[in-house]
Structure I
Amino acid sequence: MYRILIVEDDQGIADAIEAQAAAWALETRRVADYQKVMEEFAAFDPHLVLLDVALPFFNGYHWCARIRQVSKVPIIFISSAADSMNIIMAMNMGADDFIAKPFDGSVLTAKMLALLRRTYDFAGSMPVLEHRGALLHTGEGTLVYRGAEIPLTRNEYRILLTLMESKGTVVSREKLMEKLWQTDSFVDENTLSVNVGRLRKKLDAAGLRDFIETRFGVGYIVR
């Protein structure tokens with residue numbers, strides 16, 4: 001189930017968004033404290049953010065910039081300030097779309113679903129792989145979980161990429177070694193075990209416990 005964070009202080013609009021999202025089995029959460037948007041963002045770990053421009057304390061552009069410092073999660077601005085200047089500002093700050101108020105709820109839902117599909121469902125052709133809230137950005141070779149980047153070596157990235165591309169399927173040790181063989185160093189059974197072990201420690205430390213399972217005598221799997 002996709003998680004949608006709603007950063008909107010108009011209760012009527014937030015109610016309408018939640019009702020529309022529920023019809024499509026999307027999980028939503030409203031920001032309760034507009035001084036602690038980042039704390040609530042990190043706690044909920046959303047797949048998409050709906051963000052108003054005019055908010056108490058700090059405007060939506062401020063929070064968009066803060067989110068972009070730690071995450072590439074899709075962001076859609078919803079605002080009555082839909083002039084060219086505000087739309088350009090939103091896109092320059094890192095937004096993925098801008099919808100003017102008042103809006104048709106079905107149009108908003110269609111845009112949300114399309115953006116979610118492009119970002120997460122087409123894992124084989126899209127630059128982001130997602131599993132248990134962890135986002136692997138293949139274009140940059142970075143792993144992000146709950147807004148924090150987990151540093152990976154080249155070999156650790158190749159291992160994780162191969163496993164996440166085959167999510168739900170056991171990947172043999174032979175296939176993983178073939179992937180690592182693309183580097184400039186010799187890879188044997190022990191080298192693979194060491195790299196998997198180091199990767200697991202990093203994932204565990206970040207809160208992703210048991211992310212990689214061992215199937216003894218066969219290989220590894222994420223599911």
Structure II
Amino acid sequence: MGIHDGHREHMRRRFVQSGLDGFADHEVLELLLYYAIPRRDTNPIAHALMERYGSLSAVLSAPAEDLRRTEGIGDQAAVLLSLIPRVCRRLQLAQSAGDEQVLNSSERAGSFLLACFAGERNEVIYQLCLDRKGRLLACKRLGEGSVASADLDVRRLVENAILTGASAVILAHNHPSGVALPSGGDYAATDRVKTALESIGIRLADHIIVADGDFVSMADSGYLG
């Protein structure tokens with residue numbers, strides 16, 4: 001057993017015995033990289049990633065193609081790191097689906113949606129279908145686009161609302177640029193969805209825009225009042 005093997009075994013034992021308590025962020029990365037880089041010291045690679053991106057969150061949110069620019073990060077390591085936030089998001093959504101979610105305020109809906117959009121690098125559109133009391137009936141991912149835009153399928157949105165028996169819908173998308181303020185296109189999309197849903201007796205309760213760990217509610221701004 002070499003010096004790196006002994007260090008790896010020590011790190012694994014620390015995790016098994018105490019979880020991640022006491023681990024620095026670069027040590028978390030170092031531990032993760034063991035499972036993609038089997039024969040190399042991952043400590044300097046972890047430090048290089050932290051220096052490049054500035055935080056563990058930024059490393060795990062980086063696209064795989066960008067991660068590969070760091071020396072020592074190959075295809076397997078890049079895929080592993082970019083997979084982590086997506087697995088976390090799926091777990092959060094699965095746990096939410098098992099519990100009754102009442103999203104009858106912009107604060108509750110926004111908090112729920114922050115988990116949906118965690119780790120997304122491209123623009124993504126979600127639809128929340130609610131009953132009359134604001135309980136979540138379904139969370140539908142309508143589509144994914146580029147960093148700057150995503151196409152909204154209004155027909156599919158209406159079909160989802162009908163099939164779930166929704167009384168209200170919350171439309172949501174993210175701005176990967178980090179600015180949550182609605183654009184002219186966002187207002188136009190809101191109007192299209194509102195008109196389409198009103199034609200079948202369903203209310204557009206909100207259009208929420210998520211960016212950089214924050215969100216803006218178009219209902220709170222008075223646009224849907």
Distance in nm of label points 7 Å out along Cα→Cβ at positions 132 and 196 derived as 1.5 - corresponding label from I, II
I
Out of I, II, which structure matches 123 when volume of the Cα convex hull per residue in Å³ is calculated?
I
Name the one structure among I, II that mean count of other Cβ atoms within 10 Å over residues 12-19 of 15.9 was derived from.
I
Using the calculated result -15000 for helix-only ellipticity at 222 nm (-39500 (n - 2.57) for each DSSP H run of 4 or more, over all residues; to 500), pick out the matching structure from I, II.
II
Source structure (of I, II) for FRET efficiency 1/(1 + (r/R0)^6) of positions 76 and 172 (r between Cβ atoms, R0 = 41 Å, to 0.05), computed value 0.80
II
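Bear in mind that the values in this text are calculations on the coordinates, not laboratory data. These numbers come from a predicted model, not from an experiment. Cβ atoms are built from the backbone, for glycine too; each structure is taken alone.
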